[in-house]
Structure 1
């Protein structure tokens with residue numbers, strides 16, 4: 001039993017590659033979790049992660065113990081639907097890494113299966129759990145313009161998908177959570193540089209309420225940059241995801257005095273976003289109220305990202321195209 005007197009949530013991680021291994025690491029260190037197994041198609045990788053945490057290494061999810069409560073799914077995106085639906089049929093709560101699925105049809109089927117099973121299905125959009133994003137959220141009222149830059153140095157990881165589904169989708173999800181309005185149009189451009197996928201992309205989103213978001217993502221930069229800026233009628237907010245730092249400038253008009261600009265440093269406890277996310281997931285598994293990116297929200301982020309990808313592809317990956325989102 002943990003300090004709360006509750007039985008720890010029995011959880012397994014399916015897929016322990018570059019990201020899944022960190023799910024396993026965090027669960028193994030949480031008193032509210034009982035990591036019981038890891039699953040991976042690569043037996044050497046499974047054995048290495050399993051031995052690190054003193055749990056069994058399994059080659060198939062069919063070998064998972066029957067008294068399991070929940071799973072993290074971090075297998076390649078193409079396998080998300082198959083694995084997630086199998087877990088939901090076993091009455092397990094599921095946290096699936098982003099992007100939610102390889103297609104909208106698969107994502108919708110996953111959401112339907114979760115509804116039928118009556119079990120939580122959350123999507124791993126980790127930036128929502130970044131402490132500085134959570135601190136900034138309370139200062140965002142009516143965004144008029146949002147700008148994001150997510151630039152990374154080139155690695156061989158995730159080059160099987162476009163940079164939109166690899167990196168940009170993080171910012172698309174955050175933006176969609178900040179702007180309570182439908183998207184009415186998207187204007188996109190992308191470039192193939194070092195791979196046969198799009199390596200750098202820009203999308204301009206227009207919302208029904210008039211807000212505009214300009215989103216840039218690159219995986220061929222010489223610098224690592226992860227920043228978001230929000231402009232409102234009387235304020236400007238800027239956050240650094242990686243540094244977990246933020247600042248807000250507000251225009252104030254005191255009665256009988258000249259207008260003044262007030263600078264406020266945003267404060268946030270520095271925590272690993274994935275740790276915050278997994279703790280919240282465990283709370284949801286126990287039936288407690290906790291934040292989480294729902295299947296519907298994951299589906300909307302995926303829909304937006306795929307629209308950007310399709311638009312770039314239709315233009316040959318190089319030129320700009322304009323399309324409306326219905």
Structure 2
């Protein structure tokens with residue numbers, strides 16, 4: 001694809017007019033638009049508020065971020081200041097983050113795209129005014145943080161917003177129909193479809209990278225793995241546990257949240273330590289194990305943690321609900 005003539009001057013202007021307060025604000029906003037925060041927020045919604053909503057936004061944001069990765073590999077537009085070789089001086093991010101970001105493409109902005117999808121969906125389904133205000137603020141701040149920090153063009157953000165809003169609108173309009181269709185499929189078929197689609201998407205990513213594994217982004221593996229784990233866990237949780245997320249008091253809800261976070265962090269660290277000894281990071285077995293690791297982590301958060309905290313009497317059981 002030919003070099004895209006995006007407005008580097010706008011990004012340079014922002015870089016030359018930073019101050020400490022705004023930099024800290026937009027670094028925080030960037031974190032709120034990152035995968036870790038989405039995972040924590042979705043799991044919190046899952047264990048203390050609304051399981052169905054948590055599953056729907058989980059699918060929405062994972063699919064959106066996966067699509068973003070594919071678009072980036074198709075467009076292949078380097079981030080601002082990469083061609084100039086000055087990104088280390090111009091980006092307002094840590095050296096560790098800069099190393100990761102420098103190896104990724106720019107267009108469209110994944111933060112803007114995921115934020116527009118996730119938070120605008122929450123805006124559409126939430127009845128509370130404060131949730132809607134927070135959702136709008138998150139979309140604006142997350143999007144603007146990317147060019148301010150120097151890691152995206154303004155055009156990247158606008159394109160990400162447009163696609164993300166479209167994804168949210170489609171989810172609001174057709175989400176119920178898709179859920180009804182999906183729930184009529186057997187759990188085995190659901191898992192088969194998810195695994196096939198996930199691995200197929202990862203193969204597409206490798207193909208777009210020239211069939212090279214050594215410089216291949218591993219984010220697609222994490223998104224696909226989490227989605228697979230969620231799909232496996234959902235019917236099991238409904239049939240074997242089926243806890244009521246709004247049951248019990250504040251202390252019990254806090255404990256449920258902490259148990260769930262501990263479960264997913266523990267599973268992730270343990271499997272990473274074990275799998276790293278079994279296969280190289282940039283090998284076919286290594287990629288498959290990375291996919292399995294994230295699937296297991298998703299399963300631990302959506303099924304094993306509820307099973308555990310229900311046995312501990314931290315949540316009540318309710319009538320089966322397959323929606």
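None of the figures in this text is laboratory data; all of them are computed from the coordinates on show. Computed from a predicted model, the values in this text were never measured in an experiment. Cβ atoms are built from the backbone, for glycine too; each structure is taken alone.
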Computed -9000 for helix-only ellipticity at 222 nm (-39500 (n - 2.57) for each DSSP H run of 4 or more, over all residues; to 500) - originating structure among 1, 2
1
For relative contact order in percent (Cα under 8 Å, 6 or more apart), the calculated result is 22, so let me know which of 1, 2 that is.
2
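19.8 is what came out when mean count of other Cβ atoms within 10 Å over residues 78-85 was calculated for one structure; which of 1, 2 is it?
1
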For 19.4 (mean count of other Cβ atoms within 10 Å over residues 86-93, calculated) the corresponding structure among 1, 2
1
Could you figure out which one of 1, 2 the value 21.9 for mean count of other Cβ atoms within 10 Å over residues 126-133 was computed from?
1
Mean count of other Cβ atoms within 10 Å over residues 94-101, calculated, reads 12.6; among 1, 2 the input was structure 2
Between structures 1, 2, where is Cα Rg over 2.2 N^0.38 Å, for residues 38-221 alone highest?
1
